[in-house]
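Take a look at these structures.
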Structure P
Amino acid sequence: MVDLAMSEIQVMLRDLAMEFVAAEIRPHAAEWDEKSDYPVDTIRAANELGLLNLHIPEDYGGAGLGCMEEVVVNEALGWGDPGFATAAYATSLACAPLITGGTDEQKELFLRRVSEQGSLASYAITEPGAGSDVQGIKTRAIADGDEYVINGSKMFITGAGHADWFFVLGYTDPTAGYKGMSGFIVEADRAGVELGKKESNMGQRCSDTRAVTFSDVRIPESNIVGGTDGAGWFNAMAAFDLSRPNIAAHAVGIAQSAYEHALQYADERQTFGKKLHQHQALQFMLADMKTKVEASRMLTWKSASEADAGIRNTESAAHAKRFAADTAMEVSTDAVQIYGGYGYSEEYPVARLMRGAKVMQIYEGSSQVQRMIIGREITKDL
């Protein structure tokens with residue numbers, strides 16, 4: 001029999017996260033979204049409480065927990081607010097390539113700053129001409145003595161306006177394809193690092209998103225992740241296998257929240273002399289919503305469990321991210337439909353959830369790219 005029960009520590013983390021969300025996130029989420037306020041104080045409070053960056057090893061001041069513990073917490077954060085979940089996870093994503101491929105010195109310096117000092121970081125890969133097509137990036141890093149000189153432009157970088165450092169992917173050898181990519185740690189206060197304006201997004205407006213330009217930015221060779229050229233692509237892809245279950249967890253949380261709001265409204269609202277949920281057409285909608293949420297959660301847990309067991313989870317991470325992201329969009333849209341005209345009003349939370357859900361199908365590899373990954377994985381041995 002498959003054991004789907006959470007461990008004692010997972011239950012404890014979930015309960016702690018839900019309490020924090022109820023007290024510190026949900027009461028402020030609508031205002032953060034309306035004003036596009038980056039909730040930096042609440043992010044730091046979540047980190048101090050032990051809810052963020054759980055995957056940082058104990059040797060570097062972290063909790064040293066697994067992907068399963070992370071997804072349990074990240075579902076709760078997504079349930080609280082899509083924008084907060086994304087903003088709070090930006091640092092974890094930037095840390096992932098260091099955890100999978102950084103040197104001991106890099107881990108000691110940068111991971112410990114995150115775990116013990118609350119340092120914030122951003123993951124800078126996407127460019128104006130390269131989103132899901134990572135090999136299309138144009139950023140270059142040229143060796144110059146014991147330094148590298150970086151030039152390039154990144155865009156849609158979450159948390160960029162508050163980051164203390166960036167994980168930056170660029171080519172050290174453009175002729176070598178993906179094997180010529182390297183990852184770099186670039187401190188935000190280095191000369192030549194320039195932030196663009198804060199983007200005005202459809203949803204998740206509190207997750208500060210900006211372009212970042214690197215103009216002749218000099219960094220020491222000790223800041224190349226892993227201490228060698230050519231490992232950037234592999235570190236980034238390994239990081240995605242860890243991050244995609246967590247993004248899927250955010251999507252599950254969004255869908256769960258939208259479903260709960262819809263179910264509650266269907267019990268409060270009456271039409272034609274009976275409650276909404278007593279109409280079979282709406283009852284079937286609610287049933288489908290719940291099934292999709294449950295299935296998304298199971299796919300997410302499976303991928304996280306594989307990661308923790310040391311099983312290559314590239315395919316399962318793509319399944320989880322694709323299905324959960326699509327579920328978040330579908331369920332939140334159905335929630336708006338169940339609310340009717342009220343759902344179209346920003347006075348009710350389902351409108352914000354629907355706007356916030358859309359980007360789940362786009363970032364961290366779009367739903368179409370996840371299908372490409374799945375297709376490649378299932379046909380590679382044919």
Structure Q
Amino acid sequence: MKFFREIFRLIKQLVFLPKNIGNFLFGTFYYDVFLAKSKKQYSGSLSLKKRTVIFLIFPEAGITNSHLRTLKYFIKNNYSPIVISNLPLIESDRSEILKNCCSLIERKNFGYDFGGYRDAILHLSNKIKKFDNLLLINDSTWFPILQDNAFINFINNSNLDFIGATSHYGFERLKLPSKRENLPKTINFNSDNRNFHYASYALSFSKKILNDSNFYKFWKTLRLSGAKNVIVRRGEIGLTQFIIRNKNYSHGSFIDSEKLEATLKEFSRERLLKICHEVIVENKSLRIFKEKFFTDLENSSKNEIISFLIIIVSRQIIVFSLLKFLIEELRFPFIKKMLLKLDKDSAKKTYNIIKSLDEEIFEEINSEIKANKELRKFIITN
């Protein structure tokens with residue numbers, strides 16, 4: 001059976017090879033010349049301000065209360081929202097969105113979030129040079145899940161030109177130690193890693209970047225694709241590397257992974273043990289490593305526990321690994337929806353975190369989970 005599956009997979013790859021090559025090489029041309037013709041633009045009820053957020057949505061189940069809460073949160077914080085929907089909206093949903101934005105663009109889901117961000121930025125054109133701040137946000141997370149403005153305050157007070165909520169691939173990727181005594185004493189963080197990038201679900205740009213004509217050029221010439229991994233490389237990684245290569249721009253993230261080890265050292269051993277039990281692990285090899293480590297967890301030293309946590313973070317994204325810790329200790333206001341789709345353990349831990357939120361926010365997210373079979377498949381909702 002395995003032999004026939006492999007043969008079928010190979011045949012399928014060969015059949016789609018011409019399309020995939022064309023997509024890889026000519027995706028932007030294909031979108032701009034053909035797919036963009038179906039794009040629809042609508043004017044909203046709000047006016048454009050110097051602080052603008054581009055909110056990219058993929059509303060498979062229609063517009064939800066969490067979409068509207070995100071928009072109202074930004075309006076309350078003096079941002080003017082531009083909404084990009086990578087799916088067509090029904091009239092009632094469109095009407096609700098237009099009450100809470102400056103403009104709405106409905107487009108084909110080509111290029112994923114970066115395709116949508118690109119359409120919005122090209123739509124704004126030279127207007128972006130008048131902005132003091134531009135945010136890119138997508139609905140792959142629930143945001144905000146806390147009642148404070150920690151993320152917005154960080155943007156306003158940090159003086160950084162480019163900010164992500166989190167970054168990926170900054171830690172040196174080490175082999176999983178087979179013995180406790182082989183746990184690393186420290187793990188290096190380096191933003192020079194060729195795959196290092198700030199995650200596209202929440203990005204902020206300063207006026208300095210927005211006034212750079214090369215910023216607009218990046219988006220204009222961005223090579224779109226229908227392949228997710230290609231868009232991650234050209235979009236997330238490409239944009240981050242564009243910023244880093246320009247030595248005039250400062251950059252950083254709300255969750256500073258480089259300082260994670262120092263932050264963990266501030267906590268007691270007892271608190272670190274609790275964090276260990278809250279860790280979410282999606283990777284099979286990491287699960288095996290975790291199980292081995294947990295066999296003697298209570299006898300682990302504080303430094304061993306910290307090494308264990310850093311290894312986990314170095315091999316999977318921090319918003320999966322240490323979500324509860326990030327929310328409780330660092331006021332992280334995002335929850336990735338994908339966590340509910342990974343496996344039973346990840347979904348259970350994530351849902352318990354959701355249940356601990358403010359009652360109104362919990363009820364809002366819970367109703368969304370109940371209405372979406374992909375989000376609820378591993379959990380029994382209240």
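None of the figures in this text is laboratory data; all of them are computed from the coordinates on show. Treat the numbers as computed from the prediction; the structure is a model and nothing was measured. Cβ atoms are built from the backbone, for glycine too; each structure is taken alone.
Can you say which of P, Q returns -16500 when helix-only ellipticity at 222 nm (-39500 (n - 2.57) for each DSSP H run of 4 or more, over all residues; to 500) is computed?
Corresponding structure: P.
Which of P, Q yields 4.6 for distance in nm of label points 7 Å out along Cα→Cβ at positions 86 and 270, as computed?
Structure of origin is Q.
Out of P, Q, which has the highest value for FRET efficiency 1/(1 + (r/R0)^6) of positions 238 and 374 (r between Cβ atoms, R0 = 25 Å, to 0.05)?
Numbers: P: 0.90; Q: 0.30.
Ranking P, Q on FRET efficiency 1/(1 + (r/R0)^6) of positions 238 and 374 (r between Cβ atoms, R0 = 25 Å, to 0.05), first place is P.
Given structures P, Q, which gives the highest value for distance in nm of label points 7 Å out along Cα→Cβ at positions 142 and 174?
Answer by largest value of distance in nm of label points 7 Å out along Cα→Cβ at positions 142 and 174: Q.
Tell me which of P, Q gives 22.5 when you compute mean count of other Cβ atoms within 10 Å over residues 134-141.
Structure of origin is Q.
Suppose you compute volume of the Cα convex hull per residue in Å³ for every structure in P, Q: which one lands on 166?
Matching structure: Q.
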